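Chemist: Some structures to go through are shown next.
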Structure I
Amino acid sequence: MIIIHYLLRIFIYILIIDVILSYFPQLRSQEWARRLHQIADVPQKPIREMLPQGLPLDPTPMILIVLIQILMYLL
């Protein structure tokens, strides 16, 4: 269980770093930033598909972080 908690916590940090990098387009072209975005984007795609198009801000990372926190609490 502890390993799962650590992995989920690391994924939350990956999501936060990905959100911060979205404000720096010059860093998004770096290879490590692209890979980080690919990792963070996999669980976000289904949530984005459920949300209405054209929102001014993307609430997907915040929704995913809350869901992960709930999962960690239940474990």
Structure II
Amino acid sequence: MDERREAIEQEIRNLECELTSTVSPIGDWKIAKYMEYQAIGEPAPYDINALHAQRQAVRDRINELQAELDALPDEGGNE
């Protein structure tokens, strides 16, 4: 059971990194860049709707994993 918990926690960390990494194609930096382009009245260099959909899919997966993690018995063996 601990292995499953650790695997879920690691996947959550990996997905969170996808959202925050400065090298991720769906990272927070792209949101900041979009806002910068909006502020100066320029068109964004990418499709914000597609970016949003990709980021939302990652957030949805994190939520699924968190629910799965919450459903696991605690480490003491109690549910």
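Each reported figure results from applying straightforward, stated rules to the coordinates on display, with no laboratory input. Note that the structure is predicted; figures quoted are calculated from it, not measured. Cβ atoms are built from the backbone, for glycine too; each structure is taken alone.
Chemist: With distance in nm of label points 7 Å out along Cα→Cβ at positions 9 and 25 derived from the coordinates and found to be 3.1, which of I, II does the value describe?
Modeler: II
Chemist: Oh, and also: Using distance in nm of label points 7 Å out along Cα→Cβ at positions 41 and 57 for the comparison, can you identify which of I, II gives the largest number?
Modeler: Going through I, II one by one, distance in nm of label points 7 Å out along Cα→Cβ at positions 41 and 57 peaks for structure II.
Chemist: If P(r) over Cα pairs in 5 Å bins from 0, in percent is calculated from each of I, II, which structure is the one that comes out at 3, 14, 20, 17, 13, 10, 8, 6, 4, 2, 1, 0?
Modeler: Details: I: 3, 15, 24, 23, 20, 10, 4, 1; II: 3, 14, 20, 17, 13, 10, 8, 6, 4, 2, 1, 0.
It was calculated from structure II.
Chemist: Next question, about the same structure. If helix-only ellipticity at 222 nm (-39500 (n - 2.57) for each DSSP H run of 4 or more, over all residues; to 500) computes to -25500, which of I, II did it come from?
Modeler: Clearly, the read-out refers to I.
Chemist: If relative contact order in percent (Cα under 8 Å, 6 or more apart) is calculated from each of I, II, which structure is the one that comes out at 33?
Modeler: The read-out comes from structure II.
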